[in-house]
Structure 1
Amino acid sequence: MLEPGPDGALAVGRGDPHIRDVPASSFRPAVSRLSLTDFRGYGALRFEADDRPVVLSGENGAGKTNLLEAISFLAPGRGLRRAKLAEIDRRVPPARATEVAPGAWTIAARIATADGPIQVGTGRDAASPSGERRIVKIDGAKAKTQAELAHLAHLVWLTPQMDRLFIEGSSGRRRFLDRLVLGFDAGHATRLSTFEHALKERARLLREGPADPAWLATLEETLAADGIAVTAARQTLVARLDAACAAAEGPFPSAVLTLKGEIETMLGAMPALAAEDELRRRLAAARKSDGESGTTAVGPHRSDLVVHDRASGMAAALCSTGEQKALLISIVLAHARLEWQVAGVPPILLLDEVAAHLDAGRRAALFTALTEIAAQAWLTGTDAALFAPLMGTAQFFTVADAAVVPTRI
């Protein structure tokens, strides 16, 4: 977990003892091989790439986003579409009813890491009762939880659906923030998973009642400890990321980020251990009301990431659609730079149709930033010409007819 400096400050930049001035490294995390079976429109696909940015071009519906979604399953969670696992299985059109029925989807990948190449396999467990269980294997060994993926490489993505991030519910903003936290604190995934499991179990016990007070107390102990740790990790990153956004230059708007919620207020008023005790007390006191409402009224699952445009002071939700997208890109770029400075390696970025609605100046600034950060960024678009400034820097592929081939330029 990132920690404040000796004086409690969370400044970012030269002079911060927790930020190393890291030169562009010869190493960058990268997906170097990807194999898909019965995934969306792909019956079987295998292709390789190096650690440079990857441009995937093709017509709408060709399967470009499907490839990014597959890569997103190399991280913990439900992927960039948050689809039900069974919905991802390849479908056979009625016109090809004689075709062999597909099985549950699988992904195999080779990821270049600082410790050498790692083989990752994941897919839907068709044998599970719900059909909604995902299996993960790392170098052939079955992982206990998906959270283990967070220790291999860090993935961050932007999709057109996320253009509404600032105007829809807070849950999407929390997921976005938690994805960013993982770049600095891989253990955040485990704490989140443990917290969410305890939250659901407590809700179930209160709903079904009468619940064993001792078991409720045990769950509330977990919720208090992990809830405070989750919030502290979020707060630390938000403070550093806000400073990184303030220091960034270029045509993208600078974002002001704050984290708001009841737990954040607690941590601002008392030490972490005292906040744990207070959260535990509030959870115990709210058992009756939480049981009646079917919700848990207090916890990090109620927090919200609040974003403003630094220049105008306007809330992101009130900015134009174009400026909201630009703010989102600026946050992701600032975070990637921060991760590169702190860890010496950048995240893997999945940028779906991100350049389509940017003017020429902002497109150029985006491509320059990706080159400077030395990230393996996967970019999609219908027109390869949009990515011409990356010629010689990126590798170009064309996606068509469930195949990926080098683009003829």
Structure 2
Amino acid sequence: MGLKFLFTSTFYPPFHLGGDAVHVKYLAEELAKRGNEVHVIHSISAYNLKRGPLRNPKPMESFSNLYIHPVKSTFDFFDPLMAYTLGRTRFFKDNFSSLLKEIQPDIVHHHNISLLGYDILNSNFSGPCLYTAHDYWLVCPKSSPLKDGKLCTKKSCFSCQLKSSRIPQLWRLQRGFKEAISNIDLLICPSDFVRERLTQELDIKSTTLPNFAPLPPSLFSPVAYSNYFLFVGALEKHKGILLLLEVFRELRTKIDAKLIIVGAGSLSKYIKNFVKRHNLEKKIIILNFTNDSNVLYSLYKNSLALLVPSVCPENAPLVALEALSVGTPVIASDKGGLPEILMKVNKELIFDDIETLKNLLTSFPRKDVYSKQIIQSYEKNFSPNVYIDRYLIKLREIN
């Protein structure tokens, strides 16, 4: 007989912004496939606050034993704003408590609760309480390890929030927040880097459990491009996309491949203008972000390598694991948890400066040199079965 889970997450597809919600979806589906009953509660109001109402959301694939509980306040934006400003919202806490009482889960697993309120960590639930640190929210109002563009080594949260035009979260200084965190029985971190940063400040039992990517599709869509490197992600400065543009501009005749960019973000217009201004239309191809997994996996599979040039300390980006699942190499910066992924695959594809990146791109071998080794590494370290087995072992250790 399977277990009964209750997940909390600020976002859940299609009402989501990034990889944290996608991980929740993948984990919920994998547990449901194995006969467990999984409930997920998330906030549509939080999504509306960030992006505005989603028009014509695409219906999600249904799974037996998987139940999604979207919550939307009558006052919509007000409740997630309350959660951000005051650390709690009565509306979501009441919905969470009612669901907790109704389904009586064996396990409560919190994910990104940044706009749900920390008080959902306080409940009468007597079973194991897990929390996955998709970012640094437990110790940082900005959920980031950076301050003024550099790794934060000396905290000054109040001034840092003001500089970022954010309302200071004074509730983080209160005893109630610290007591709520103490209710977490196990802190799951997708990388050792994140775990070390969090446990410097938190006295919680913790473990590192690398993220996973689902098994790739068995059939792939035709791709209209060949001989290209691929970038997939948010078009934002911290993702290192500007670095890639400069490298391909400077080495346009020396890199014997195109660059395909798939994504959306605040730099979209700048990137298009950059490509046009430097006459790089035949060298750099910009595609809109797509939620069509078949198209995305086809782009992964046919690329020379996925480029992850992040300038900020990444946790465990899903795009890297998705590329590995189809045997595609990943060239990545040495930031955050990225080296932990590549050390299991090919450490020679980690770069720590721009010259190393240039050398990798100008002398990169055929993709099939690495493919078999990469797929084996994915199956051993980042596949669904491996993750779920490790996850369930962690649960048994709590009990």
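Nothing in this text is a laboratory measurement; each read-out follows from the coordinates by a stated rule. Keep in mind that what you see is a predicted model, and the values were worked out from it rather than measured. Cβ atoms are built from the backbone, for glycine too; each structure is taken alone.
One of 1, 2 was used to calculate Cα extents along the principal axes in Å, for residues 338-385 alone, giving 38, 22, 12; which?
Numbers: 1: 34, 19, 14; 2: 38, 22, 12.
Traced to structure 2.
For FRET efficiency 1/(1 + (r/R0)^6) of positions 322 and 346 (r between Cβ atoms, R0 = 30 Å, to 0.05), the calculated result is 0.95, so let me know which of 1, 2 that is. Let's see the in-between values first.
Numbers: 1: 0.70; 2: 0.95.
The structure behind it is 2.
Of the structures 1, 2, report the one carrying the highest value of FRET efficiency 1/(1 + (r/R0)^6) of positions 90 and 114 (r between Cβ atoms, R0 = 25 Å, to 0.05).
Details: 1: 0.15; 2: 0.90.
Across 1, 2, FRET efficiency 1/(1 + (r/R0)^6) of positions 90 and 114 (r between Cβ atoms, R0 = 25 Å, to 0.05) peaks for 2.
Assuming 13 is relative contact order in percent (Cα under 8 Å, 6 or more apart) as calculated from a single structure, say which of 1, 2 it is. Mind showing how you got there, number by number?
Values: 1: 25; 2: 13.
So the calculation was done on 2.
Give the label, chosen from 1, 2, of the structure having the highest value of FRET efficiency 1/(1 + (r/R0)^6) of positions 266 and 314 (r between Cβ atoms, R0 = 30 Å, to 0.05). Display every interim value, and only then the final one.
Working: 1: 0.55; 2: 0.95.
Structure 2 comes out on top.
Where is FRET efficiency 1/(1 + (r/R0)^6) of positions 274 and 378 (r between Cβ atoms, R0 = 30 Å, to 0.05) largest, in which of 1, 2?
Comparing 1, 2 by FRET efficiency 1/(1 + (r/R0)^6) of positions 274 and 378 (r between Cβ atoms, R0 = 30 Å, to 0.05), the maximum is at 2.
Suppose you compute distance in nm of label points 7 Å out along Cα→Cβ at positions 42 and 370 for every structure in 1, 2: which one lands on 1.8?
On the way: 1: 1.8; 2: 3.1.
Source structure: 1.
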